[in-house]
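Right after this note come the structures.
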Structure I
Amino acid sequence: MNISAIRQEYSLKSMNINDLSPNPLSQFDQWFKEALDAKVIEINAMTLSTLGEDGIPNGRIVLLKEVDTGFVFFTNYQSQKGRELEKNPFGSLTFFWPELERQVRIKGNIDKVSEKLSDEYFLSRPIGSQIGAWTSPQSTKINSREELHSRQKEIEKKFENSPITRPPHWGGYRLTPNYMEFWQGRPSRLHDRVCYELQENGDWELSILAP
């Protein structure tokens, strides 16, 4: 298998810095709507990268659930990413939408969202997912899937006659950006790249980057 011979020429669209919104969150919203219209698969899937306790970056796919002043996702606070964010509350997100030949990179600080927001989202989840949040000791080693199934039955019995409440170890995070980069694929690898950098006065500075 000749992996080096795999190539994709990008030619769908172009990007001009003068056509972009002065605010990167507004620009993201525009691109996200275009991705929705293009029926991008797993449109809200994003790579969350955090810094491991060993100093080595860790990346995994999580799902974007809301965009307000930042980018909101939910997880187990005791998971590997939760432990890493406790020690180093910074990270990055990467979206790749191949149907539009676009990528968005985001960096910033990551904080827990309010308990109210976590409660609201938890209660909106399917019951199976609510049970799953109680069942899984995320990122810890287990002996077998049977161990999980046994734990699942215990949780189902516990909440058999009462509402399922949000586990205290589960909730949301928000990445508040200080850097965002928009990438549009172009022919001959001469891609369009524009970055937004947050200034001390709260304004965003736009720059063109070489591909």
Structure II
Amino acid sequence: MTPEALPTLYSFRRCPYAMRARLALLVSGTTCVLREVKLSDKPDALREVSPKATVPVVVTADGKVIDESLDIMRWALGRSDPLGWLASADDPLIAANDGPFKHALDRYKYPNRHDSDPEEHRAEGLTLLQALEDRLTRQPQLGGETMGMVDAATFPFVRQFAHTDRDWFSAQDLPQVQSWLAGHLHSDLFTRAMVKHEPWAQGDPVTLFPAS
């Protein structure tokens, strides 16, 4: 298949929104032309297709622009969902992750940027993680017996929260969350989603995701 017949993915390796989009693209078997973005020097091509210029963005082969990560996940899985991820979407839990938890995470991780008390927002995030802990005591994944969309949509953000102060996170009474997170971080799927690529510039050779 020629590059012109493939969707184009604008991504940034360490962005949790982009991570979850890449996970769904991998599971669905969707190959894309990859344009890795340097956030401090965003390419004009990204701004042209999506004026808000945030990642991830998918431009389909017929020119449709999808610039929300959950929409990219649903689009990819709507094309092919061999593991049944959409059955575990759990919109309320994903909304709690994207709303209150992300709000607390940003103010915990970047207190200077938000003029916030990091300990206060760390405590808010911990309350939400305790709800995940409760669920994971009853089943191995947030969506049930196997990994699904809700797990892929949330664990990149829990990863970011955990990495803000790893010693503190490890000391919390969250054995199920810690085990669940470690399982995803050490999975072959996450390894494939996190392959490093140089930032894209106009005229560069075509790079495909996933890498062949």
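We did not get these values from a lab; they are worked out from the coordinates using the rules stated. The model shown is predicted, which means the values in this text are computed figures rather than measured ones. Cβ atoms are built from the backbone, for glycine too; each structure is taken alone.
Computed values, structure above
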item	result
Which of I, II yields 0.30 [FRET efficiency 1/(1 + (r/R0)^6) of positions 56 and 176 (r between Cβ atoms, R0 = 25 Å, to 0.05), calculated]	II
Ranking I, II by FRET efficiency 1/(1 + (r/R0)^6) of positions 88 and 192 (r between Cβ atoms, R0 = 25 Å, to 0.05), the structure that comes out highest	II
Source structure (of I, II) for Rg/Rh (Cα atoms, Kirkwood Rh), for residues 48-151 alone, computed value 1.05	II
Structure from which 40 was derived, percent of Cα pairs over 28 Å apart, options I, II	I
Of the structures I, II, the one that 13.1 was derived from, the read-out being mean count of other Cβ atoms within 10 Å over residues 120-127	I
Test item: helix-only ellipticity at 222 nm (-39500 (n - 2.57) for each DSSP H run of 4 or more, over all residues; to 500) calculated as -8000, pick one of I, II	I
